[in-house]
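Peer 1: Listed after this line are the structures, all set down as structure tokens.
Throughout, read-outs are computed from the coordinates displayed, never taken from laboratory work. Note that this is a predicted model, so its numbers are computed, not measured. Cβ atoms are built from the backbone, for glycine too; each structure is taken alone.
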Structure I
């Protein structure tokens, strides 16, 4: 069997499971087992398959690795002497599924062959496993087109039970009451009414809050979380070395999930080997507080999601060493700094859950205070994801997490949706949101229309060919670009946003994935001295001039009969919807602060 490989960002680790000189690919996840050396770091069997430089696959062998390292040991990642910078290129698909109890089941090749089904859900000819009747469990979802989706339970646990490795560690080794102490802290300040209030401990990542809020308030999610430790303890109590985990969805209802994998069983089944993203459950607004946030009282939407509220002794190392030695044989020192390692992003599909946060009155300075400084972290020989104790071992603390990203509909649609979202969120400040065309005037219809640019005359000899081509959104079909004009009436002021239609591109990410993207242009925000007299003449002048400028907005700012500023579409960790930060930034440039 031969597979196609693609480049990814480089991970340089010296985990004991990865020191093989043989080039191999992470092929499958096995059972969980206890760690006899570092008791706070549970282990898991990871199956590797040898792979040569031509992408030809060989024999399968197994190693034991820390359960918390699964964010880096993704299925399909290729490792050699502790380094990974390539992975198998799988097919990516997004599925509409249901997490309702009657819409999924947990099965294994072993039980399926021995039971009433009598057949292996993963045909060996399609995806060879180390054992023909593998005992590891998979989630099986029935799809609307009579196909089904299979996802390894361990992959679902690693990617869908929160976004940080610390959650997976705590749920696997502690009784529920003890686990709660490591995840949550008591809330001592007033919280908004009709919200699920959660105060995270300092090791929790802010993006974990949706999962953790359900675990705290929703009995269905609580049961799913508690069941992880219960299964491990039941297996160990029965003198079994291995615990084969059944991992269930932690909320009910419709969901979307994006996976990378391959079709098997003649296309009747899709084997999802890597979860790339998923949807949030609907429910109450979540109020998030954090341990050591200086007890501030100001409440803001999704404030400070980058975790900067954390204070000493959690001193985060901002720059990664070239080689990160992650060990599963020892726990970190209490005085050591913390290394944060990002694994693959997790894409939130659809509308994210609404989260509001308590903002600190002043940002913590704790990340550089007390004990040894960040320079010491660079010189730490090893890092561990375990529970810190003692001193002098030379072992730092490592926190591995997946950064969340929001699903984009394209800049024009994202800007419009963000403006509508802000109108609903800031009802007192934003009075109306409309789009504008010369034919329709101002309109609040949810489907905005664009104003088309005028192509150059073919006999125009003064304009170069590249500029003439730029005007077209589709050059082959000669479809002109459009311009979206949004009016936001906020704080008694009419503010206009201009966005240019972008052509679609294919870009390669740091992880080696090829994603659909758009051309990059700044937007323009402006306020007119006289709306009724200036808008149409100014827009016509803009539509003509932006062609010559090929989308460079700042060149037209000085011609606006009022105040005009170009702006970037910068991302922010606190965004509830894509482009929320961009719209807020644009409004601030003309004196409107939400």
Structure II
């Protein structure tokens, strides 16, 4: 069976949720606290006791002939009491431990298994695969099934040994001197899944007396206790799934990526899909990677409820316009699952900057999610990004942009104002983020506990002189960067697109494109003229030299290079220097915090 459609109302905090034409793989996404897990719990409670409910409606489609025969129809409409009774009759049947049919399986988000009791070993066990379990056994979380799973595997191995020994004795008593040894290995499907997930490690067997798995890890043999928490978690999930061998079941899975490396999460889902048949998987996830790789299935984003009765479920697909917009800023559509307010950090080292920003804001703005947006592509396509992402709220998620000052073209402020995006797009007041780490008083405090009393690193005035000297030696580099940026901003993108080319033949298009190229070449040459370059180089060189002489240079001279050289001279890792610097700032009076304008930017985003 599979859920074809769901309508749910007042499953707080979700007020109105409705989707139809669900695929066999369904992904529910949305910010933390939006109500995904509680929606799943409400659906599970409803399926545990199906009855007409004004707040919940589903269509359940048969995936096997036995279901069609039992229901006398292909689809159950749970707004009908008779169909509710039919579904209840199907679901509320005891199941064979080995073969779950037309049932529900639930894997909760908290899957850390603890306090498993050891199996009390005996020489004989009944075949655990043939035993019945209660109909709602698999409605329970995995933590309630884990012990049953591992004990059943051990019991199955021992019961097979007992069965083989008894058969050998029987044949000997019958006067036979050989027996057929083509019996299966009950551990084989578990072994195959183990290697698919955790190769090159291998599952060798079990230690019955030790109640443990025997695992080969390189040249040594270990138990499952030596695996990482993520590795143990996927084994608990997959071993449970293999044991149940579900077919025509609905499988609810809350946060499959939790505690797992993205590659391992993808392997887990791929492995589950190969076990059984006719199953439908419903995943709640925050994984941008899982979502962006699943757009050919049912991906549903739950947006915050407003004051109206609008459906909070947004079906996302490759044809969705937002997909192209997010791709233009180097993000997958799954990024919307991260939070209600997403701050795109633009710059050449945005991933490193994210760590620094997080240290600076120290959890002060929990409703902001920082997402690195490397390179200059966001700024270069600003007009498109502004119209499709930054100026809109996408399914209840707002986007903001924070860039290093060196990434901002001069004319960008005009575009920002024209689109009314002053509160969505900001740049640093200083050239680089590193420019905020050049305060000599704070630096001297950093080295107070690390250097002797006479060290130059503890003397603010000597630090001023050293930093100024480094900046002086970098004037040429700073001027080169600034002139290059000026030219880049002035020239802009070369555009050879010919207007009105729809009806042109090849020769006409060639001529029109060549003419357009000449126009662009003339424009570029006028900007790259020697007199302009010389004038700008002289202008910036004089301005930077004057700033260094007056002590105002820390705002405009590129700080990345200055801080990097200083860290080398201080014989301290640059990343560690930043951390120590931020820690010292946090001990100081808030009014003297050099990061105050950065905090103000994040404050404006958070509001």
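Peer 1: Suppose you compute mean count of other Cβ atoms within 10 Å over residues 44-51 for every structure in I, II: which one lands on 22.6?
Peer 2: I
Peer 1: Taking helix-only ellipticity at 222 nm (-39500 (n - 2.57) for each DSSP H run of 4 or more, over all residues; to 500) from the coordinates of each of I, II, which one would give -13000?
Peer 2: II
Peer 1: Related question: Matching task: -0.95, -1.26 is the computed value of log10 I(q)/I(0) by the Debye sum over Cα atoms at q = 0.14, 0.17 Å⁻¹, for residues 68-235 alone. Pick the structure from I, II.
Peer 2: Label of the source structure: I.
Peer 1: Thinking of I, II, which structure, once Cα Rg over 2.2 N^0.38 Å is computed, gives back 1.29?
Peer 2: II
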